[in-house]
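In the part that follows, the structures are each spelled out as C-alpha cells.
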Structure 1
C-alpha cells in the first residue's frame, strides 16, 4: 500500500469531526490497456476514516503510462480527484 501525507481535511464520522492527514492507496485492477482502479483510504494517526475506489481511465491512464506507472503520480491523481492537497516528499 502506498501512502502520502495530505493537508489536513475534516471528515464527519458518526457525528464527530475528525481530521484526516494521510492517503493510502493500492491498485485493485488494471487491464493493462486503458483502465486501472485503486482502493483508497483517508486516515488519521489511529484509524481509517473513509474509503472508496477511484478509476484511472482514458487520457489519465495514458499519462500514468508515460510516467512509468508511477506510484507518486497515481497518489497525486487520486488527491486531485478527491480535492485533496498532497504534501509531496522533498528528496
Structure 2
C-alpha cells in the first residue's frame, strides 16, 4: 500500500467540473419508456400480491391448511437405484 496515503480519507481530493450534455429526443423517450415499463412491472407484482393475499385469507377463513401433507425433496426410504451414466463414471 502507498505509504504517503495510508488511509483513503487522507488522499488528495481532485475536483472536476461535470460535463452536462443535452438529452436528445430519442434518449428522452427511452427514459420515459423505461420508467413506464418499470411502473407497469411493479403494478403487475402488486396486483399478483393482492390476489395471493386474498387467496390465503380465503383459505384461512375456510380453515383449510395451505398444504395437506408435508412436502419433502428427500422422501423417506431407500433411494432408487439408477444406472450410471457415462458422465458419472
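Some points to look at:
- Computing helix-only ellipticity at 222 nm (-39500 (n - 2.57) for each DSSP H run of 4 or more, over all residues; to 500) across structures 1, 2 gives -6500 for structure 1.
- Top of 1, 2 by FRET efficiency 1/(1 + (r/R0)^6) of positions 14 and 78 (r between Cβ atoms, R0 = 30 Å, to 0.05), largest first: 1
- Structures 1, 2, by FRET efficiency 1/(1 + (r/R0)^6) of positions 30 and 54 (r between Cβ atoms, R0 = 30 Å, to 0.05): label with the highest value: 1
- Which of 1, 2 leads on distance in nm of label points 7 Å out along Cα→Cβ at positions 22 and 62, largest value: 2
- The maximum of volume of the Cα convex hull per residue in Å³ over structures 1, 2, that is, the highest value, falls on 2.
Taken together, the values in this text are just the output of simple stated rules run on the coordinates, not laboratory data. These numbers were taken from a predicted model, which means no experiment stands behind them. Cβ atoms are built from the backbone, for glycine too; each structure is taken alone.
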